[in-house]
1. Can you spot which of 1, 2 the value 59, 51, 37 was calculated from, given it is Cα extents along the principal axes in Å?
2. Which structure, out of 1, 2, was relative contact order in percent (Cα under 8 Å, 6 or more apart) derived from, given a value of 20?
3. For structures 1, 2, calculate distance in nm of label points 7 Å out along Cα→Cβ at positions 79 and 119 and state which one comes out highest.
4. Taking Rg/Rh (Cα atoms, Kirkwood Rh), for residues 199-238 alone as the quantity of interest, name the structure among 1, 2 where it is greatest.
5. Mean count of other Cβ atoms within 10 Å over residues 159-166 was computed and gave 11.9; which structure, 1, 2, did it come from?
6. Check the numbers for volume of the Cα convex hull per residue in Å³, for residues 55-102 alone across 1, 2 and tell me which is largest.
7. Figure out for me which of the structures 1, 2 the number -9500 belongs to, where helix-only ellipticity at 222 nm (-39500 (n - 2.57) for each DSSP H run of 4 or more, over all residues; to 500) was derived from the coordinates.
Structure 1
Amino acid sequence: MSDSAPLPTRRDFLKGKAAVQAAADRLDAALGAPQFQQDSIEGTYLIQFARRAMACQFEVYLNARQHEVGSTVAIEALDLVDQLEDQLTVYRDHSEINQLNHTAADRPVAVEGRLFGLLAQAVELHRITGGAFDITAGPLSKVWGFTRRAGAVPTELDIAEALQHVGSQYLQLDVDARTVAFAQPGVSINLGAIGKGYALDRCAELFAAAGVGDVLLHGGNSSVLARGSHGATPGQGWAVGVRNPLRPERRLGELQIIDQALATSGSGSQYFIHEGQRYGHILDPRTGWPAQGVLSTTVVAPTAAMADALSTAFYVMGPQSVEEFCREHSDIGALMVCPGDRAGSVVLRGWNLQPGQWRAIDPD
C-alpha cells in the first residue's frame with residue numbers, strides 16, 4: 001500500500017473475521033498464561049505452550065488434534081530457545097557472543113556456522129538500512145544508562161567517545177574460515193534487536209521438518225512468526241493485534257499474516273524524562289541520540305529475524321526513508337504510528353500491506 005492510499009477499514013477485511021479476531025484477542029491476553037492451556041475459539045481449539053527465555057515469554061500455538069507430533073515439537077522448540085539464549089546472550093560470561101566480544105579485537109575468532117550466518121545477515125542489514133540497524137550499538141545504550149535502566153542524558157563528549165566504538169563496518173567476517181574479528185578496540189556485539197526473531201525462525205524449522213504446517217510462534221510482545229492457518233480454514237492465516245502506543249490497553253487494529261513474520265518496535269516502556277524532553281531507548285547508531293518522531297513501527301517480513309531487525313531500523317529511519325526502502329523491497333510491509341496533530345492522537349502510515357491484510361479497530 002502506498003503512503004497516500006487510505007488504510008483498509010473493518011468492512012474491507014477478509015471473510016472469517018470473527019474467528020480471526022477471537023484468536024487475536026486470545027493472543028493479546030496470552031502473556032502470563034499458564035504453561036499449558038487449551039481454549040475454544042469459535043469452535044476451534046488452540047493448544048498453547050509457554051516458557052520464559054530471553055527476558056520475555058516465548059509461546060507456541062497449535063491447532064488442537066491437528067498434528068500428533070505437535071506437542072513434542074513444541075517442547076523441543078522451547079528447549080531450542082533456551083539453547084540459543086545460552087549462545088547469544090551478553091548476560092552470561094560463558095556465552096559464545098561474550099567470548100567473541102572478549103577476544104575478537106585481538107585475533108579472529110571461529111564461530112558456530114548458524115551464528116556466523118546471523119552475524120553476516122546483521123552486517124548486510126546494517127548496509128541496506130544505511131546504518132540504522134547496528135548490532136554494535138551497545139556502547140551507546142550504556143552511555144545513556146539504558147543497560148542499567150537508569151537513563152540520563154550524557155555529555156556530547158561521552159556520546160562522541162561511545163560512537164568511536166560503534167559501527168558494523170568494524171566487523172570483519174571471513175566466510176571461508178568462518179571467523180569474526182573486530183577492526184576497532186572496544187567494539188562489542190549485542191543481538192538484542194534480532195535474537196528473538198532468529199530464535200523463532202530456528203523453531204519454525206523444527207516444525208517444518210516434523211510436517212507441522214500450522215503454528216504460531218510468539219516471542220514476547222514484539223515478535224511473531226506464523227505458518228499455515230489458525231483453525232480449519234485454509235488460507236485464513238493468523239491475526240495479530242497492533243496496540244496504540246499512547247494507549248496500550250487499546251488496539252489500533254489487526255494484521256493478518258500467512259507464512260510471514262511480524263515485529264513491533266517502540267519506546268513506550270523504556271524511556272526517561274529530562275527537563276521536559278522524553279528520551280526513548282531506541283538509539284540512532286549514526287548520531288548517538290534517541291530516535292524521535294515515531295511512536296512505533298510494525299514490520300511484516302518473510303522471516304522473524306528480518307522483521308525484528310527492520311522494525312528497529314525503521315523506527316530510527318523515519319517515514320520518508322521507510323517509504324523509499326519499501327518501494328525497493330516489495331516483500332517487506334510496514335505500519336508506522338506517528339504523533340497526530342492533536343494531543344493524544346496518532347497517524348498511521350502503511351506500505352506494502354495487501355488489501356484485506358489490515359483492519360482498523362480504533363477510529364481515532
Structure 2
Amino acid sequence: MDAPFEYVFPAIRGIQAGREYYVSMCPLRLLPKIFLFNEEELVPELRAQRLLNRGRLPEIARYIVENRNSYVFSAITASVDADVRFKPADGLGEGGLVGLLHVPMNARFIINDGQHRRAAIEAALRDAPELADESIAVVFFHDKGLERCQQMFADLNRYAVRPARSLSVLYDHRDDKAMLAKMVVSRLPAFQGLVEMERSTLSARSRRLFTLSAIYTATSSLLNNLELEEPEERAKLSAAFWSGVASHILEWRLVQEGKMTSGEVREGFIHSHGVVLHALGVVGNAILLEPRKSGEVKWERRLAPLGGVDWRRSSPAWEGRATLGGRVSKSFQNVILTSNFLKSKLGLALHADEQRVEDAHARGEHEPA
C-alpha cells in the first residue's frame with residue numbers, strides 16, 4: 001500500500017556510474033517548499049554546498065521577471081536522503097524507464113547544483129506570482145551521505161567554464177550595449193574583418209586586431225551618462241567616434257590595406273589593446289560632455305592630436321599607465337592613467353578623481369581603485 005504522505009513526481013529513470021537517478025519537473029511554486037537551504041550555520045567541511053551569496057539573487061530574480069516570456073534555466077540537481085520508490089508506468093517508455101517517483105514527505109533534499117536559481121525563483125515569484133505553475137527540470141540522486149554530496153558538488157563544478165566575454169556579447173540579444181557594439185562593428189570599415197567575435201584574448205598568430213568584448217567596454221564608456229534612448233542615434237554617434245579615432249591611427253589602416261599584419265601591430269603598438277580602447281572611450285565621453293554649442297562633434301578634427309601620439313609599445317610614456325614592466329595591464333587604474341595621458345594630448349581637463357590618480361602616479365605611488 002502506498003504511503004499516505006509523499007511527493008509524487010512524474011520522472012524518467014536513468015543510470016550513471018551504476019546508480020539510478022531520476023529526471024523530473026517541479027512547479028516553481030513548490031521549489032521553495034521542497035528544497036530548503038539551512039546550512040548557513042555549518043562550517044564548510046560539514047556542508048554539501050557553498051554558502052548562498054545573497055548579493056547575486058536580485059540580478060537573477062530581475063532576469064526572470066523582466067524576461068518572463070523568454071527566460072531559461074538549466075536543471076537543478078539534488079540528492080534525496082530517503083528511500084524513494086519508482087513505479088514504471090504501464091505500457092509507457094521502453095524498459096520501464098518512464099513512471100512515477102515516490103518520495104516521502106519527511107525526506108531531506110540537498111541541492112548539489114542550483115541553489116542560487118532556487119532562491120532567485122522564490123524571490124521572483126513574489127513579484128510575478130503568475131509564474132508559479134511553470135516548471136523547472138530537476139535531477140534527483142539518492143543521497144549517499146555528506147562525503148558523496150560534497151564530491152557531487154566538486155564534480156558538477158569541476159569543468160564549469162564561463163564562456164569568453166566576447167562570445168557572451170555576441171550571443172546576447174537583451175543587452176542594449178551588446179547590440180550597440182555589434183552594430184558598430186558591422187558598420188565601421190576600420191573594424192571590418194579585424195574583430196574577434198568569440199574569444200576575449202588574441203593569440204600571437206591571430207589575424208584579428210580587436211576583440212568584441214574590448215569594443216563593448218570602450219563603447220559603453222563612450223556613451224556613459226549620455227541621454228540617448230534611440231538605438232540608431234547611439235549607433236550613429238558611436239560609429240562616428242570610432243571612425244574619427246581610426247582616421248588618426250595609421251597602423252589600423254595599414255592592416256586593412258594588407259601592408260602590416262595584426263600580429264605586428266599588437267606586438268609593436270599599444271593602440272589596439274583593450275586598455276587603450278577603453279581609455280579612448282573615456283576620452284570620447286569627456287568630449288561629448290563638454291559644454292558646447294548645439295551640433296555634432298567633428299570627430300576627425302577634434303581627435304586630430306591622436307595622430308601625434310607615439311603609440312609604440314616601447315615608448316616610455318606607457319610604462320606605469322598602459323603597461324607594467326612592459327606587459328599590458330587592463331586594471332581600472334591603468335585605464336584612468338592611460339585616459340589621463342590622452343586627455344592631456346587633447347587639452348581636456350581631469351576630474352578630481354582622475355587628478356588624484358595622476359598625482360599618485362607622479363609620486364610613484366599606487367592609488368587604490
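1. Values: 1: 59, 51, 37; 2: 87, 43, 40.
That value comes from structure 1.
2. Details: 1: 20; 2: 13.
Derived from 1, not from the others.
3. On the way: 1: 2.8; 2: 2.0.
Largest one: structure 1.
4. Working: 1: 0.98; 2: 1.13.
Once Rg/Rh (Cα atoms, Kirkwood Rh), for residues 199-238 alone is worked out for each structure, 2 has the highest.
5. Working: 1: 17.9; 2: 11.9.
Derived from the structure labelled 2.
6. Working: 1: 68; 2: 147.
Greatest value across 1, 2: structure 2.
7. On the way: 1: -9500; 2: -11500.
Traced to structure 1.
Readers should treat all values here as calculations from the given coordinates under stated rules, not as data from a laboratory. No experiment lies behind these values; they were computed from the predicted model shown. Cβ atoms are built from the backbone, for glycine too; each structure is taken alone.
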